[in-house]
Structure 1
């Protein structure tokens, strides 16, 4: 059979995964860097994922181009797929079930951990709200991060005309006054040899993605907690009764409340995403102004964005020790409100660390995955809370 992809230039073995860990990368990411897949493989992987999530390129336009997690995943997935395609055709193996990874050649077996990584990451991307509300992901080499902040006073941030020969206004960048601490997330998956060997790969992959879903939920609760409680720094300050917008009639939401909340965010910020609980989403959806699909009621020349231009996201929230509760609506400028940090590896391990073990006496396979993740509230002015029931 004709090989449709180039022969891999990288040998994937135990040493490869150790090198990836030392480079603070997953195996799949390392493969994408050292032996990138053809562009059509990357485009196909990304297009398939976005279609499955009912998303398009516009849905992820708020990400920094260099830290777009959907692009990063697609590159990793495509690299693994390209290697598998080459070896499947070389050894004429169909790779339909889990046991097919072990039935032909060790070179295919060695790709199984990287395949698992891409399935887990797909589950993390598919669930929770994190990737809706962050503007980028940064990989770091520690569980603690000291960020760089713009500490310029508000008066000096304003644009102004500068007289000839006059000194230019200063913008000060300084290290944060507190450290952002990352937290560990993960799961352990156990299954007998018999129960997994005959499973189709697409079904087994779906189980992995579903298990990763709970981690994405935990991650979302942490992100929303940071947006409300702050990250401990001055620029990432907590929301309070003095910074939020209280509805006029406690427990209810009028369209005038949404107008005041939306326009309560100063220039150059814009609320484009908002997280609400079920109670308040139902109130908003039942407003007369939300039952029409156009701005026609404002007149043909009214083109100023408003509350109807916001993407409303549903979250029940209220986890133990979280500052986020059901009656707080979090308005977010997703271009600058929140940044995610990942510790991916290092000599002592971390990040998305995916490992497999066998309990011989019980004929069990054990897969584990874990990673360290944290959030920085980049600019507190990019978050504006609508307090619907005196929650703050």
Structure 2
């Protein structure tokens, strides 16, 4: 007997959809699935990026409303002007979003934990309020070490303390991993639902090419400085293997590290973004995560789906929830460069182990297919609404 899905009206609040980031990609993937497979009425409310094309294809069944607040105007302002302009724009956002929700009367309003979180739970539109966090707690409105200072750290701690009451008022607060869920000791409304794999994988890597792959933006958080230090050790013992990194951002600091470490440039290439990243997964035999911290690495899930064993720092959060050490990959102590190199060398010297782990990696990826993750969201909606 065919199950009849209840037709929920769900509003998502997110700054924009034109930026090709992980949050935008996951939201688009879930919204498309909900609209096309469950028949939900999906409305995405934006504050920025008016008239800019979406980064990822959106189902025509989904309605997008841009409130045209343009918070991006703050990016190029002085501190004093930024504060004044922010308060004006935040007031306007609260006024417009409140009116919209009172008009729409959705069943569920889902915040991607941006500027609406401080007032959303007080809007009397009758909807259940959900918050989604796509980074780990220790990376939520904090500053990375290289740019932190006393004032920024004080502000960050103050902001977290101020947002906790708003998070408590949510009907559910959704994080990506069980590890991160356990970190929110101030809350009792937290559940973990991971992101789905973004690709529908038809074939897996043959694991023939002697190439290590890593994917992510060129940023302190991703730890490519540590990966290159580990690779300097690996390449000395494995002259026929190569390392390829793909991602957006400034590569110059990492190019300098390559020169400083005397790494063979013919076997270590820093690439920009590519629209054909699937090809790179298929053309590699090992995937490495050198991050200082994560939410839940989309690249890690993609690598697993293509049958690549993953070598990763046991950073917060994500790897421990997904990788079983010795089965579908290897976990090494956080920021331990020598152990990262040792784990790569261990697998490189045992190609049979790469094949065995690759099969288990692909199987593990099944747990993150969109239909599996969407069903968990569906259960949550039904639990909240009845």
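A short reminder: the numbers here are calculations on the coordinates, not readings from a lab. Quantities reported herein were computed from a predicted structural model and do not represent experimental measurements. Cβ atoms are built from the backbone, for glycine too; each structure is taken alone.
One of 1, 2 was used to compute relative contact order in percent (Cα under 8 Å, 6 or more apart), and the result was 22. Which label is that?
Attributed to the structure labelled 1.
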Tell me which structure, out of 1, 2, gives -10000 once helix-only ellipticity at 222 nm (-39500 (n - 2.57) for each DSSP H run of 4 or more, over all residues; to 500) is calculated. 1
Have a look at 1, 2 and say which one yields 0.35 for FRET efficiency 1/(1 + (r/R0)^6) of positions 285 and 365 (r between Cβ atoms, R0 = 41 Å, to 0.05), as calculated. 1
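Rg and Dmax of the Cα atoms in Å computed as 24.0, 82: which structure among 1, 2? Intermediate values should be presented prior to the final figure.
Details: 1: 24.0, 82; 2: 21.9, 65.
The value was obtained from structure 1.
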For the read-out P(r) over Cα pairs in 5 Å bins from 0, in percent, for residues 213-308 alone, a value of 3, 13, 26, 26, 21, 10, 2 was computed from one structure; give its label from 1, 2. 2
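Looking at distance in nm of label points 7 Å out along Cα→Cβ at positions 101 and 173, point out which structure of 1, 2 has the largest value.
Checked 1, 2; max of distance in nm of label points 7 Å out along Cα→Cβ at positions 101 and 173 sits with 1.
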